[in-house]
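In what follows, structures are represented as structure tokens.
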Structure I
Amino acid sequence: MAKTLQDILSLIKDEGIEMVDFKLTDIDGRWRHLSIPAERLSESTMEYGIGFDGSNYGYAPVENSDMVFIPVLDSAVIDRYAEIPTLSMIGDVRVIDLPDNRPFDQYPRNVAIRALEYMKETGVADKMIIGPEYEFYLFDQVKYKNEYFNMSAEIFTPQAAFASDSDYSNNGYQLLPGAGYHNSLPTDIRNDIRSRMCLAMKEWGVDVKYHHPEVGGSGQMEIEVELGDMLKLADDTMSAKYVIKNEAARDGITATFMPKPLAQEAGSGMHVHMLLFKDGKPVFYDAEGYAQLSKEAHYFMGGLLTHARSLCAITNPSTNSYKRLVPGFEAPVTIGYAMSNRSAVIRIPAYAKSPESKRFELRNPDATCNPYYAYAAILMAGLDGIKNKIDPHEKGWGPYDFNLYTLSDEEKAKLTGLPSSLDEAIAELKKDHDYLTAGGVFPERLLEQLMNREKKAASQISKLPHPMEFALYYDL
């Protein structure tokens, strides 16, 4: 990775780079970009940045929407999806001010940086290590319409059972819904493209652990990455989604991280593994604790579970998110923790046994989230649990070492569930967000803007007639 501007300039010369592309993250977690001719990159760029209008990125209005983008040098990578030789860099955003420009406190990367600073200030830990799992679907065709006289969506992939009578790329090896997990060639028609995705991710500095077909028989995939520093993994999440989508497009197909693109198939989540270190020692390990987890780990889990319902507005910020968080598809719906239990919001992997790997995963997030906000919010909820010594066992949240899906209705009534809609999650965030604003990590105006955007999306969806409504009510 480049460390100095001279390293970048040498790379530009050696690789024949003609354009330098700067990628910025908007409030929703999408990359936007602007490019300059390579010869224009200079010391001035690094000192003064590149100006742009921040009001178009979705953030709450500030007194001055003129902002500057400052490249992060060690993020430089050759973007092979551009036809012209192009070098890509991410960066940070600052508000123009006198005498010096100041970090824009709503910019996603700055929020994540501030959350890590706050963690160090608390004395709990000096490093957060995370490991997200990327689940997604690959389809050959996607068509949808939202016209006043035509509301429809149509998906096609040749490996799905619904394609068994199609003449399009049909080899007879179709998969039933929910039968995709680890299926082999020739049924696994996406093996090679997943391998190409992983090799491309490596070029972008993303350390891949493995890839495989996921449960969804209609084209669900998973790529899991190695554990790493929270800020780097937030950057890597953006890179991974970019690579996966572009590799699919290069093959003439399409990738989606929608949590629930198909009604009767498994949804796609983004489970997040996490652990803390202080002075090089694991904070979460205790040989005598439940699942060998320390009291700090239990308090961290207590914070996550206390704030799980409001966290959903940040970790699951789309209306589609709540079509995944339903029983029967391996998605968690119950607020609780357990060892090796995928029906609980927090799962403690039994295979992670060493002190340096002892951790747990939060299973409800999905990739429609802004990763910088999501990882920062997860950290803030956990730190609040440690600060207030919230014991999840004393609160009645487990350990649930049994299948929560198979409980009787009477037993289920005793449990607390995740929100069943985006509106419900927004209402929870509105009344429970002090843990996020602690230390000035999440500005109030940012949270208000996030809630306003989500309310608008939920309102738009609620007003649209649904095709199923025709089946249910047309003849009444």
Structure II
Amino acid sequence: MARMLHSIPRRRVIAGMAAFGLWGLAPWLPAAESASKAPARPLADRLAAYADGLRYDDLDAATLERVKSHFIDTIGCGIAAFDERPVRICRDVALVAAAGSATVIGTSRRTTPDLATFANGAAFRYYDLNDSYVGGLAGHPSDHIAACLAVAEGERASAAELITAIVLAYEINCRLIDAFDITSRGWDAPVFSLPAVALAAGKLMKLPPAQLAQAVSLAINDHIPMAQTRVQALSDWKGLADAEAGRNAVFAALLARAGLTGPAPIFEGNSGFFKQISGPADVDVGAFGRRGVPFRIHQCGIKAYPAVVYAQTAVVAGIEVARKLGPLDRIAAIEIATTRRGYQRAGSEPEKWAPDTRETADHSLPYITARAMFDGDITNDSYLPAKLREPRILAFMRKITVREDPALTARVGAMVPTRVTAILAGGQRISSEVDDVPGFPGRPMTRAEVERKFRGNVGRRWPRERTDAVLQDLWALDRTQDIAALLGKLSLQSNS
């Protein structure tokens, strides 16, 4: 046998062994050759091992505080959007299930964990006001809090288990965003929500590593979202796509727990993720957050404005230019310089100069900047139908051009820089360039700032005394003894 193997080029021997699973013959090869050519452990297995090994004790005090800040912010965003038409549709569909173990937040009713994930995720995300992570593309990891809550409640998990699952979901999502380029191939960011939620849900279900890997495979194989969600005229689905990814991932974890297997290797396979979706990538799971290694949640920002992340700095820059100028009728033209992704997603399409839906408007650099310059702020009311049709804003937007500045693209980090320049009739130029805004990693929100935003979101729902009590309970998330009881305190009695 040894003579036969040595008569064939070694690379062909190794390839044949890999194809037929004959790695047991590797001892016939020289040790160095065998070791150097051994196949890497499948990525799904490595992600599963990381998820299985993560412990609450690995989280430091700063990480725990970050989880609570993002948790409170996300709940506030969901309560604020409770009555919006798309959110109500998702909730009504979810509550068709006669019974379940997971609360639909804002009500006293429960449904299945996957449907609760969908309904609550839709509410959390709808206003585009929850958190954001900026890597090769932008994602919203707080969307995954919906799944973690729904599964934790159904599994009667402890607060420590819930918090660990939230950190895990953030870590997987953000690290995969760092590792892959999918948008240039036309895929959407919730691609990464699928493994993140599958692993977080599976961990709450206490699945062993082998079943966690199956949950990843089941979640990814049939649920890859297209980026058409976020180009041209945007629809209701813009705010719901991640909720749907979460629903699919929770269902995949339930199937894996029951014993179903999924296509494998899901990433490296001949028709797997690398080949079909992303291209090859090197994901160093060993570098993921753990005790002594910072978790990616610390690189996530809490939004100050209900708008796409690429426009957060544009709001501040636009307001500053307007403050310097005074009357805006002096302006002959406005130039908005942004990053490559900012231009592609919020300033390259004609629909962004004539937004007729909230979803298109809150992803439009021309609209958001114009509105901020006239109103001095961007709020949920900035997207009322009458505001979108306001003649002075539409006329002003015709003066606006958007372009990529490669120097800004090169500076993208946890935030997306923007420069707004007003050009007056006489040629004078007045500019403001902004790299960061309060709430993002360079300027994280304090507890007082998190509470101020929360009160702004729920102030129309509850009297101050009730808001105070809810905030006290939410800040004590790590000490709660009953997740279901905590969610019950969020009911909007008139709507439940």
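Annotations
- Label whose coordinates, when Cα extents along the principal axes in Å, for residues 132-411 alone is calculated, return 67, 40, 37 (choices I, II): II
- Given 0.95 for FRET efficiency 1/(1 + (r/R0)^6) of positions 108 and 468 (r between Cβ atoms, R0 = 35 Å, to 0.05), calculated: source structure among I, II: II
- Origin of the derived value 15.6 (Kirkwood radius over Cα pairs in Å, for residues 284-355 alone; candidates I, II): II
- Value 0.60, calculated as FRET efficiency 1/(1 + (r/R0)^6) of positions 76 and 316 (r between Cβ atoms, R0 = 35 Å, to 0.05), assigned to which of I, II: I
- Source structure (of I, II) for relative contact order in percent (Cα under 8 Å, 6 or more apart), computed value 14: I
- Identity of the structure behind -14000 (criterion: helix-only ellipticity at 222 nm (-39500 (n - 2.57) for each DSSP H run of 4 or more, over all residues; to 500), calculated), options I, II: II
Only the coordinates and a few stated rules stand behind these numbers; no lab work does. The structure displayed is predicted, hence computed values, not measured ones. Cβ atoms are built from the backbone, for glycine too; each structure is taken alone.
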